[in-house]
1. Which of 1, 2 yields -15500 for helix-only ellipticity at 222 nm (-39500 (n - 2.57) for each DSSP H run of 4 or more, over all residues; to 500), as computed?
2. Could you figure out which one of 1, 2 the value 17 for relative contact order in percent (Cα under 8 Å, 6 or more apart) was computed from?
3. Work out the source of 3.2 here, i.e. which of 1, 2 gives that when distance in nm of label points 7 Å out along Cα→Cβ at positions 62 and 118 is computed.
4. Of the structures 1, 2, report the one carrying the highest value of FRET efficiency 1/(1 + (r/R0)^6) of positions 38 and 126 (r between Cβ atoms, R0 = 35 Å, to 0.05).
5. Where does the value 0.35 come from, among 1, 2, when FRET efficiency 1/(1 + (r/R0)^6) of positions 46 and 94 (r between Cβ atoms, R0 = 25 Å, to 0.05) is the thing being computed?
6. Of the structures labelled 1, 2, one was used to calculate distance in nm of label points 7 Å out along Cα→Cβ at positions 30 and 134, giving 2.7. Name it.
7. Given a computed value of 59, 32, 26 for Cα extents along the principal axes in Å, which structure among 1, 2 does it belong to?
Structure 1
Amino acid sequence: MNRRDRQNAILGLVGERALSTQAEVAAALKDAGFEVVQTTVSRDIADLGLVKVRAPSGRLVYAPPGTSDIDRLRALGAAMRRYAVSLEAAGTLVVVSTPSGYANALAQAIDEAGHPGIAGTLAGDNSILVVARDGTPATTLADELTGYLLQGAA
């Protein structure tokens with residue numbers, strides 16, 4: 001069994017199980033028929049670019065690269081529900097209103113989310129201008145951001 005097979009096995013294992021530590025990954029590999037030591041697992045995790053993400057249980061687990069994008073969008077949704085009061089499309093911008101003093105925190109969450117349709121934000125004390133990228137209609141972006149406010153609403 002070569003390095004490529006072992007690394008493919010790791011990707012499969014982290015995709016199907018919640019593995020939090022290198023020791024857990026090594027044990028799962030041994031169960032799958034790979035004889036490995038912790039240093040090899042450590043090197044493979046780095047080579048594969050695995051990231052730690054929070055599982056629904058709250059536990060940090062290994063995941064393939066790019067998985068953290070889902071977490072960032074989940075964090076954006078939580079920040080929108082926590083801080084946003086209203087949204088309105090205005091030309092090529094989306095204006096987001098917040099309680100006084102919360103605009104910077106929400107703008108930072110929007111920027112960190114790395115949304116492909118957002119070029120950037122500009123925050124004041126209680127409002128944010130969200131700048132849509134070329135080709136992304138502000139109304140579409142406003143509808144999507146409003147959807148975050150409605151998540152979990154009964």
Structure 2
Amino acid sequence: MGLSEEARERLADIVELQPTKNGDLQERWDMESGSEVHQYLEGELRDYYYRDEDSLVRATTEATDLVSDLVDASDVEDTVSVTDLEASVIEVLAGPDERSESVVSVLHKLRDRFDADPTADEVRRALQRLKRKGVVTTEHRTVPTFRLAAARADLAVEVSS
């Protein structure tokens with residue numbers, strides 16, 4: 001089922017304002033409280049937004065594509081804020097035109113390329129966070145596998161502490 005016109009317009013607001021707070025959306029959407037904003041986000045736009053490390057609301061890449069006709073592209077921030085591990089994952093992960101790879105494959109590439117020894121769980125969590133941010137896509141084979149959603153050169157990445 002597609003989004004209602006109101007939901008698409010509100011999603012466009014998120015894309016335009018990101019990163020944003022519930023309070024900013026509350027004002028834009030003329031809602032009574034931040035709690036009401038949260039309920040709307042979870043009820044109507046759950047698959048199209050995520051919260052970054054600072055708990056700010058951001059749109060997924062899919063959401064940005066979905067409302068591209070409603071938003072001036074020059075108003076959209078293209079930089080994705082990531083941790084050091086997530087930045088390393090982006091550097092070694094299969095590109096969008098390559099065969100997706102497992103968590104273990106990514107783990108071995110990280111250990112081979114960097115002076116780091118993350119656990120499989122840390123790599124899995126990093127991949128899932130990147131997926132929520134729209135940077136990584138998942139393909140389900142025998143196990144979930146991952147690859148970049150866009151070409152590495154098209155990604156603007158900012159490492160945050």
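Every number here is computed from the coordinates shown, using simple stated rules; none is lab data. Please read these numbers as outputs of a predicted model, since none were measured by experiment. Cβ atoms are built from the backbone, for glycine too; each structure is taken alone.
1. Computed on structure 1.
2. Source structure: 1.
3. 1
4. 2
5. Matching structure: 2.
6. The value was obtained from structure 2.
7. 1
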